[in-house]
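**Q** Below: a set of structures, written as structure tokens.
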Structure I
């Protein structure tokens, strides 16, 4: 099945099976955006970590996946939202090699390295929003 440009899909993240659904959706969109196999793998890995973080640290939330086109290239945007406790120290959370020990071991810094664009918006008591984009080369 082909998804039209600009199409958006949302997945509620409430359990492990939802993390798997996010991975499958991202892989499908990445394939349709014609990302290379290496870039598909990078994006799926990053979004898997972010979906797991949404579940484990945010208490669940949503993932929104969208095919994007900036006129020069196609790509995939994935946004994760939770209403959890937020991140108190973003500098530490984004530090290379830092992990709480509960995720895949990549942490936010690892996810950031795997994508072309990374945006983190968080506040203690408000939750966290993370948006990533991977562009076809």
Structure II
């Protein structure tokens, strides 16, 4: 817990508007991907075709779209940012793994790697000063 407080103090002391805009863009991207997965479930099933024999395949399919949808909203507003990113990390690792198990799509692989790296950054950096987390913390 002390480590998180130290990271939050550092992040709030070194926050910049471009980083907050990057966090908002990441949240918007994940939100849009969640909407895409919800509206085109056949495409999501096609993505998971190489991994259909693994246990829990249907649970994974029902986890991805809502996690992107809700997590994107939370990340964009900076509310429970670290928790929302922790929910995204297994999905992004799976997105990278799908490219190696199934048909290799370099655009999707690159997009998943960049998104994972940005999520990893915000996992340690936090939500920053221009977020609901910071606003609610200051209200206490």
Structure III
């Protein structure tokens, strides 16, 4: 099953968390690049977590651009496997980081938080003992 179908099943209460994370890791995601002044990947901070934006296809990215009132500009993006995003990119972020998938899709959005089983253990907030990033 593809990631969007797993997200839909999970949101309906019929999904399996392990299958959802597995599909996320196997999916090729589109991650918009931040503007030239800030560099890196587009993200937002909420609740002390940096959320990297990722989309399952160009249509989902387009809905995000439209929701931001920026559909008329070019949106460069990186195509990356979900596994590479959490295993290689998340550890490079200063502080806790998760992935926000298809955030402009009211019924299709999903957050993959920085917890064990999703991000590497060294980045998982639920495994930290003192709140500063050190493992318990």
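**Q** Given structures I, II, III, which gives the highest value for mean projected area of the Cα convex hull in nm²? List each step's numbers first, then the result.
**A** Values: I: 7.7; II: 9.1; III: 8.4.
Looking at the calculated values, the largest one is II.
**Q** One of I, II, III was used to compute helix-only ellipticity at 222 nm (-39500 (n - 2.57) for each DSSP H run of 4 or more, over all residues; to 500), and the result was -6000. Which label is that? If you can, show how the numbers build up before the last one.
**A** Details: I: -11000; II: -26500; III: -6000.
Answer for the origin of the read-out: III.
**Q** Additional query: For relative contact order in percent (Cα under 8 Å, 6 or more apart), which of I, II, III scores largest? Mind dumping the intermediate values first?
**A** On the way: I: 27; II: 33; III: 21.
Comparing I, II, III, the top value of relative contact order in percent (Cα under 8 Å, 6 or more apart) belongs to II.
Read the figures in this text as sums done on the coordinates, not as results from a lab. Here the structure is a predicted model, which is why all the values come from computation and not from measurement.
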